[in-house]
Structure I
Amino acid sequence: MALLELQRVSKKFGGLIAVNDVSLEVEREEVAFLVGPNGAGKTTLFNLIAGMLHPDQGEIVFEGRDISHTSADRATKLGIGRTFQLVKPLRNLTVLENVMLGAFLHTSSTAVAAHEAGQILRFLQMEDVAHLPALGMPQAKLKRLEIARALATKPRLILLDEVVAGLSTSEALVLADLLARLREWGISAIGGVEHVMQVVMRIADRVLVLDHGTMIAEGTPEEVVHMPRVIEAYLGPKYKEFSK
């Protein structure tokens, strides 16, 4: 049984079809990437999975349970973590304290929360800034802090929305190498990106391509970048080099 399954899911906002009849599966410990241009429907799809929105039609099934109309807090408790494009930590708290807030979902012990937060920060190579305030952190550190906060909720699936947006290529690739190790924690991931294909090619098991809310392609990274429809609708001429 797949960890996550979407069955013909659609979502409209007035006359705009943001997600159109999308079906997909994510297996346990799989890293999948949802790619597509700005406005393709990636964030809306993430919000549907995370319980922040509910589909107009179709079903969302997580670990065999229909969560189509589950609230966001309930989805988090069930094991779905989520990061956001705009990182908004509590800047008057330290990095460690920010991560501890996520750990309190599963424990009331300050000591346990601090221990779990410390482990996550070591995994993300942020132990050197654990006791510094989040205020003033550079973008690369804030992106890792956003992931750390989500990991502290002990997800079995984490949704990474534009997780490398705003990072340099070198920063993005370093973060990608860390994300590839999520399997060691027994965590599946769906990453949403617009144009950072270097990260996708580096760590994705599978790529799902959205265009105007519709799934137009699915396959391994190597398969997807060879598909003429994907090149035409999304990647553009510069990615034809992958097809040679």
Structure II
Amino acid sequence: MKNLIFLFILTSLFSCNLYEGRKDEVLITDKDYYENYREYSPNKKMLLINYSIDLGAFGYGQCGTAILKTSDTAKNLKKYTVGNKYIRLKWIDNNTINSKIDVLDNIRNAENIVVKNIEFNKIKIIVDKLDYIENDYHLEVVKSETSPNGKYEMVAYRYLKNRQNINFIHISIIKKGKKIPKYGNYYIGDNVSDYILGGNWNKKNELNFYSNKQYSENIQYYFVKNRKQIKYNIIIDENKYGSKYRWI
């Protein structure tokens, strides 16, 4: 059941598919409509509206960002909603918007990252990759442990600007003494949670990862596709990890 809920919310977050039973159009007067923010173009003739749909007990499901004329705000927002891979949209001038695209899924799936500018509703969108690792962030190793056979090192690490800006966990498996890759080569968490909340090698040279009931079923979605084929085990420990969402 948790997997179904997770996938449902994930669909709402990234595809703007409206939940079953809801009408197809999205109006700002809808009872389940929630506006996250809006931003006008310099001349006030156009605007961005980032909005969500209220999923009830599950919270708000992200549904997208509309780019439209100020005079069209009473119309169906879905008609003016740009693809959900375009995030953090900001006006540059009256005819141009800057947008980022999240490439973490591409990295996890070992896919080529293609970034190109587009035009939407007669507005040019200049697209850049969103790099969660900014220039002023530093790498902090959370845990480093060598496998019992001495072949590999498991390194869990994250990037921090300060204690108020803590990025998600990366897990890499490297040969002893080798350089840590920028992104995890075995597992990459996200800004909601690390999902894996602890880890170590066992005597079989396998990885034991620890989590709780809330996050354990989501771990499977964050492994890197072309990772080293080292077996892992998920161990649920509510006593130690029940209230956690980060590997600390």
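What follows draws every value from the coordinates through simple rules; no lab data is involved. Since the model is a prediction, treat every value here as computed from it, not as a measurement. Cβ atoms are built from the backbone, for glycine too; each structure is taken alone.
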Check: Thinking of I, II, which structure, once distance in nm of label points 7 Å out along Cα→Cβ at positions 31 and 143 is computed, gives back 4.7?
Finding: II
Next item on the list: Match the computed value 1.26 of Cα Rg over 2.2 N^0.38 Å, for residues 23-118 alone to one of the structures I, II, and report its label.
Entry: I
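Consider the structures I, II: one of them gives 4.1 for distance in nm of label points 7 Å out along Cα→Cβ at positions 79 and 159 as calculated from the coordinates. Say which.
Matching structure: II.
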Check: So semi-axes √(5λ) of the Cα gyration tensor in Å, computed for just one structure, reads 39, 22, 15; which one of I, II is that?
Finding: II
Item checked: helix-only ellipticity at 222 nm (-39500 (n - 2.57) for each DSSP H run of 4 or more, over all residues; to 500) derived as -8500 - corresponding label from I, II -> I
Item checked: Which entry (I, II) yields the derived value 3.9 for distance in nm of label points 7 Å out along Cα→Cβ at positions 39 and 135 -> I
Next item on the list: Taking relative contact order in percent (Cα under 8 Å, 6 or more apart) as the quantity of interest, name the structure among I, II where it is greatest.
Entry: I
Check: If distance in nm of label points 7 Å out along Cα→Cβ at positions 199 and 231 is computed to be 1.7, which of I, II is the source?
Finding: II
